[in-house]
Structure 1
Amino acid sequence: MLKKPFSRVYSFGPTFRAEDSHTRHHLSEFYMLEAEVAFTRSLCDVIKWIEGLIKCMTFAVLERCSSDVQFFFKNSKSAKLEWGADLHKEHERFLTEYFNDVPVFVTDYPAAIKPFYARDNGDRATVASLDLLFSDVGEVCGGSLREERYDFLKSKLEQLNLCKSLEWYLDLRKFGSCPHGGFGLGFERYIQMLLGLNNIKDAIPFPRYTSSCKL
């Protein structure tokens, strides 16, 4: 909603997800940087914003805190995948290793595994979405172009039987919108990548995860 009076907006704060995940890459509460930019129809624009953000943050940290990064840094070093299935950690690891451990953008995911608000590519099968993968850590950032076309969005919500509960969201498109895109960056995963940490729980002072706070 803020993208209408402001062409670029962002937020940074805690995010909670009640996922029963017992891995070194998941937390129940983590910090997320989310951004939205208006008047774009290109997923490449979103990729450029993410790339610029990652480079800017990393250069700043390495310039100001290089000794701290060196202190933390550690050297460390496939399952079958069918169309329509989401990527698992072993797939993400394969992709980054295949490209010599450089960050990799994966784009245009199957529509069925992405949120309803991701913009349809026109083939009714894929959406203009992306994930940024880093070696060993996996997904650090995810984003997409947002579906601003009322008819497309209404059709998606009807298929999901969500028109009534998300009528307010549909009205945002019904009464005017603009092409836009955005992304979310998991801050602890970025810290995990930057410092070469083996476990994401070491990237936050008081980690919250499944079964860690029994009453």
Structure 2
Amino acid sequence: MAHFYPSFETFDLADQILEAIAARTVGYQGRIGVAWYWRLRGGILVTFTLHYTVTEQRWDLLQAEAASPNVGVFSSADFPFTAYGTVLTSPPFIHELEGRAEWSNRLYFQMGDLINDAVLWLEMLGASIIDPQVRPPAAFPDLGILERALVKHAAFQLDGTFHLEELHAAFPKRISRRSLSELAQRWEELGLLTDERPRRITVALRVLSGVEY
């Protein structure tokens, strides 16, 4: 069976979508060959690829997979452009002919909605690192009352940031500045906090602490 791959110009147009997703997420590694890659905490590798559903001249589908060393592929998602079109009879797609590419029906394409959904799917993968099949339960500690309180305060009072100074100011008699810093470092190494500064709590940490997203 013959395999068809997008042209350089088609990839260039698709980059508009993937780079917008990358700007709002962590772990983006770039486009390598014919796919876009994210490397997430817990050894999770995410791959996005571009496909067609009708003919190789109409590229209109982004497919994504998430895999881990322990279980292989454990999550997948499809983002068909037609699902984000506003006119049923004029579905959006990247039209390619003899290596030249351009958007068709771009005016009817709610690209922002597709980007939002892809970002949400990537964020949801953050919770998968505490799935027993993806990562052994022993890799994560049971959270105590104070630790849960810290996460709750960060989520609802600090807009999701794990800001050490502000957290210590809120719990001055319950945890020292040094202990708080060491806790943040451990959680970052486990992928429960992001490595940006200030750190942010992840979906996985919310799940572990019982804090609603």
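Overview of values
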| quantity | calculated |
| --- | --- |
| Label whose coordinates, when mean count of other Cβ atoms within 10 Å over residues 10-17 is calculated, return 11.6 (choices 1, 2) | 1 |
| Which of 1, 2 leads on mean count of other Cβ atoms within 10 Å over residues 58-65, largest value | 2 |
| Given 0.55 for FRET efficiency 1/(1 + (r/R0)^6) of positions 50 and 154 (r between Cβ atoms, R0 = 30 Å, to 0.05), calculated: source structure among 1, 2 | 1 |
| For distance in nm of label points 7 Å out along Cα→Cβ at positions 34 and 82 computed as 3.3, the structure of 1, 2 it came from | 1 |
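Each value in this text was obtained by applying a stated rule to the coordinates, not by laboratory testing. What you see is a predicted model, and the numbers here were worked out from it, not measured in a lab. Cβ atoms are built from the backbone, for glycine too; each structure is taken alone.
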